[in-house]
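The data blocks that follow each hold one structure.
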Structure I
């Protein structure tokens, strides 16, 4: 987000947030809170969206689920208001992860699909690839292994072409570890060794501990299903060594859960309990009852396998209590979702009202208030666009300037109200002709009007002029004070030509004006068509 228009003090806060995020949580939250306080006072949606997002991101890394959800749901409505699509997409992605960890896969998928919608609409390919990975993980969790593979391969198709991205190796390892699981669960074991080769050859030396743990969990499952006990146990030993209580639970839990399910089929009790003892306090602190339920379910299954009946009954009772707690948690989350949707709807309504107001203001600034035709300002813009298009495509352009014959006499004798009515009726006839022939029309000033025709032959342009002449005469507006006819008529000057490298818009206007002058000098209620050569000859000092 660009904050160059803000004061030095505010830019200091935003820079502190960006520099400290992921490094110094205390400083990040301090700066975010200062921005939020200022943003609330000034009702600045841009600052509030920025600060709530990065505060939410920080709470996510701290496993502080309650504060995370509160901040990110606030961020969404503000980011939508200021149309900061990249951070909005990331917010939906975070919400999808947390909804999944809370056990609500439908809401999680809804968040992810919202994020995908914005990614496609605003061409956010990097964010889309991340979300495809998360949808793949969601499919894995739901046992949809082929669908998971499809989403993961979509992500891989983009990420593998971005080797200079700072997160390239992390993204690749995340995709590969999930692909190993999806292929393993589909019994496509022969496809896994090639992926492992890519991992260790191209990415392992750049891997962080979290990346390695994810890969080892997937590998252990693969080797277990393949009955390769030696390599499986090597992975287990590596996981034992690197697992600590400093992990971001929401980023790694699914990998460990699948891994622990595999451990239940082995005699590696010590490894199993090491994981549970490490994760249980982290999950309690995160207030995610669904993850607590999953931990308890692992315990229940362990006690049942080992016929530890007392422990089994105790764990089953705790599971029931946590299930009730999760129901309340889901209800609370649903209330937050409804409130967020309501806020988004209000933000969308405000934006639509603002867009409509801006559209009306733009139309007002570009339209003549009396006739409703485009005004001279809009004519200037359109003529430039049409001229550039004709130059680029080497096609013809026709400018027509016309005015009402003896309009001053009409106004002086019939009155200004009748004069305005005459202008309106003439402009309506001009608009209808322009619509029939795909032309542009505008009021040029007073009783003068301009039309621009694109890509017509000279004969077609002349026929349009004759047609408009007939249309105005057919209005049969009385004009007893005209020296041309006893009804309202017009005189027309046209310039038809194909622009060259030396042509200018002014040349067309000047030529059409010259043709109009000749008509008015020689014969009113008529038209004359010329080309750019008349202007060039005049510039050279020769007669036209």
Structure II
């Protein structure tokens, strides 16, 4: 857990600024630093540190609001001060030196707006206030997005329901690892492996009691399993007309949310945004891969430079190797960016790959109708290895430990002479039946390397309620990707019924997860062929061939 907390505290450092030259500048530069308390209208004092450039004048400001200790963001103040930009770092309500009680997300709009008003009244402020930060620090920007002049949104989202319940699946690992460790004024030194074991607790509502203590907000997340007024009060999607730099990761837990956020801005007429999606995750990668290193993925200092250029009144450009495009999309294993003015790119065509007997995966529908089955036991869920989760071993990770399991169907397609490039959203159309009425299905896309190593590309799942009247058509949304499968590799598609603890397991009994304790085994059946053509839909990308 210590490593996980370090990641959250320094996510911006990892993503934004690593250059020795800038660090040397910081060490030589002096600025005015002031500790203060900004009192909210209800009397709660919020602790803040103000960094003002040396000299006199009025400056644009960058606001950083964090639950992870504002002292960890001191480097932001020093780095921006060098270029004549003031910085205010603040502990959010109930955290570290700030007063009040911490309840995630719910107070960030009120407290953020009052802080912005306070900044704009200060003699050193020219009235311009930009936001900065990753993860929770990004959400604090969305909460006040209609009052910021610029937003730097890194690995974050505006609609919390989409983080906690993407595709109506409860993000148990995220809720547990982050939610339990955040349940104190500072940071709980919980062992992540211990937390993972506690996530097996049933009912899922009691996992917090088992791991640490009763946590009110975790209970609320479990109870509110549908989008309702509880989630609506924390939903700020599409509320900004300010310029936005949005930096996402193909393996990040916010990816689906962050894409939807940017598309909402785009469709609302805000054409002053840029989205960058790189090969990043929200934690320590399970399989180390540099994808060509900073020369290919983009030097993190470019993000810092982009914000600085905008605040100093110059045209802001992402810079090499990123494209000067609205959508800057890194293709893993090809190790280069593709630029596009639309999502998905015009060069992408959704292409069905059908599933069939003997592990068949290809463009043709099997001529005969048939079925394949496996047994699903919620007491022995299919382990989530890597992927769009939070914590250790996330992102690209070896899937080989799961190859011997019986609760899966595997389909394979050898890549021959030309690479297969996937760039865009994925999906699956499955014809399903089950001995259970209520159950889950997951689709996992994987790359099998010539040496036998298997790496996850992306995954998606759905809660399914079946009538029992034969095979029923089900659409499953798979998260987007930018990935190249090279000749000699094999595309693997795995169908299973859990991806745990990334998502809470379905106990197969049609009960509310908050109360469910008894598991029930089921026989899961996938149908294929004429009349029941199960398939995955792949975003096949041909560079330089729009609309092929």
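No value in this document is a laboratory result; all are computed from the given coordinates. Quick caveat, the model's predicted, so the values are computed rather than measured. Cβ atoms are built from the backbone, for glycine too; each structure is taken alone.
Of the structures labelled I, II, one was used to calculate distance in nm of label points 7 Å out along Cα→Cβ at positions 181 and 517, giving 3.1. Name it.
Derived from II, not from the others.
Say we calculate distance in nm of label points 7 Å out along Cα→Cβ at positions 77 and 477 for every structure; which of I, II gives the highest result?
Values: I: 5.4; II: 4.1.
Looking at the calculated values, the largest one is I.
Ranked by mean projected area of the Cα convex hull in nm², for residues 149-388 alone, which of I, II sits at the highest value?
Once mean projected area of the Cα convex hull in nm², for residues 149-388 alone is worked out for each structure, I has the highest.
Starting from the value 3.1: which structure in I, II was distance in nm of label points 7 Å out along Cα→Cβ at positions 173 and 429 calculated from?
II
Ranked by Kirkwood radius over Cα pairs in Å, which of I, II sits at the highest value?
Working: I: 29.4; II: 24.3.
Comparing I, II by Kirkwood radius over Cα pairs in Å, the maximum is at I.
Can you rank I, II by relative contact order in percent (Cα under 8 Å, 6 or more apart) and just name the one with the largest value?
The structure with the largest value is II.
Taking helix-only ellipticity at 222 nm (-39500 (n - 2.57) for each DSSP H run of 4 or more, over all residues; to 500) from the coordinates of each of I, II, which one would give -24000?
I
Ranked on FRET efficiency 1/(1 + (r/R0)^6) of positions 285 and 501 (r between Cβ atoms, R0 = 30 Å, to 0.05), which label among I, II comes first with the largest value?
The maximum falls on structure II.
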